[in-house]
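Heads up, there are several structures right after this.
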Structure P
Amino acid sequence: MTRRALLFDLDGCLVDSTRAITTCINLALDGVGLPVRDPAELVRFIGPPLPESFATLLDESGADARLVADCVTLYRVAYPEVSLRSTEVVPGIEPALAALSAEAVLAVVTSKPREFAVPIVEHLGLAPWFVAVHGPVTDLQGEPKAATLRRALDTIGPGLELGHVVMIGDREHDVAAGIACGVRTVGVTWGAGDRAELEAAGADHVVASPAELVALLGR
């Protein structure tokens, strides 16, 4: 049987991290003396690399771009505690993982630093479904998602044909990474991105629920 691998983004795809991420962004903005934002305005920053998000926020505020590093540091100081109390599993994703793990190797591929991603996956009881959690290390500022995905593909190892790998995520960055690495892509609309964003990015498929994901990817 051909070996298959399904690679999942974390934020917005497996977990609802909206409250944790927006809270920590505002804590960082406040820490460098900038006005906090309405959390609804910050949802667009769920998914992209953190330095990129703060660079955009600072530019919009007319603030010194050199504050990006300070913002990232303040965010990362707050995030470990905030994330464990404010992140929730996406409804319906656990039975989907149970069904798909019987047919394929599952792994997490996220832009979140691995040292933050692993505790969330473990704390929320998702770890048994995954062979690994792949994310940048904290000293890799703004590592492209494609680079993280390539490392994940190397780690999963021999016997894996790219035609049997699927990158699953809720943002255009997930789709772009999959395309750059030559794997199939599935966009999900229960996270921060919508169908228009995912289709414009070139997703092979777009699904609206975990059950629909299983129907698409199950044998």
Structure Q
Amino acid sequence: MVAEYLGGAGMRATVAPDGSTGLKLLADESFDALVLDLSLPDMDGLEVCRRQRATKGVSASIPILMLTARGEATDRIVGLELGADDYLPKPFEPRELLARLRAILRRGRGGTAIEQAEVLRFGRLEIDHASREVRLDGEVRPLTSYQYALLVALSSQAGRVLSRESLLDQLKGETLEAFDRSIDVHVSRIRQAIEDDAKKPRRILTVRGAGYVFARAQD
């Protein structure tokens, strides 16, 4: 049903009946995004997410939208920590699925409303929009498409405190109900990639009760 709906919206969807088949398809073919149900017959969808993010090559960074019937916030946090870009609880409206999928596809293609220089440089940190790479001391630091877009949103407004709500609005491009703590999980993952010590961040700072700010001055 989901594949038929997406097909009617101009997308081409390939359906995998289980996690093993899905991982093989991802290894053999090129896709723009993965809609991942966490309830699979052969393995937990979180395990599929973990294995996909652990692969090498372009497919490792494919945008992932999780579908979950689980009500616990912990399950959603685990999925985001494993590298998922967004989540949608079941049951859901097909239009919301389409809106969220379009949003992560726009982010994956660099389709953001933020004005971007070709390369943003902050001391030892470089954000290259042409290659969509983040480099620290010349070494590429892998991020998901959502995490990359979040870093761009913060760094392009360096020195300005941005609330979670503001960041969600910028990244989704849609007025949708959101799990607001997902921003905290993604910021944590970004810090692990770009900070010398993620527990003592110097680039992305928390402003208690207000949000986050990307530091202007960096080494």
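Worth pointing out:
- Ranked by relative contact order in percent (Cα under 8 Å, 6 or more apart), structures P, Q are topped by P, which has the highest value.
- Structure (P, Q) behind the derived value 16.9, 57 of Rg and Dmax of the Cα atoms in Å: P
- For the structures shown (P, Q), mean count of other Cβ atoms within 10 Å over residues 78-85 is largest in Q.
- helix-only ellipticity at 222 nm (-39500 (n - 2.57) for each DSSP H run of 4 or more, over all residues; to 500) derived as -14000 - corresponding label from P, Q: P
- Structure (P, Q) behind the derived value 13.9 of mean count of other Cβ atoms within 10 Å over residues 30-37: P
Since every read-out is calculated from the coordinates, none of them should be taken as a lab result. Not measured: the values here are computed from a predicted model. Cβ atoms are built from the backbone, for glycine too; each structure is taken alone.
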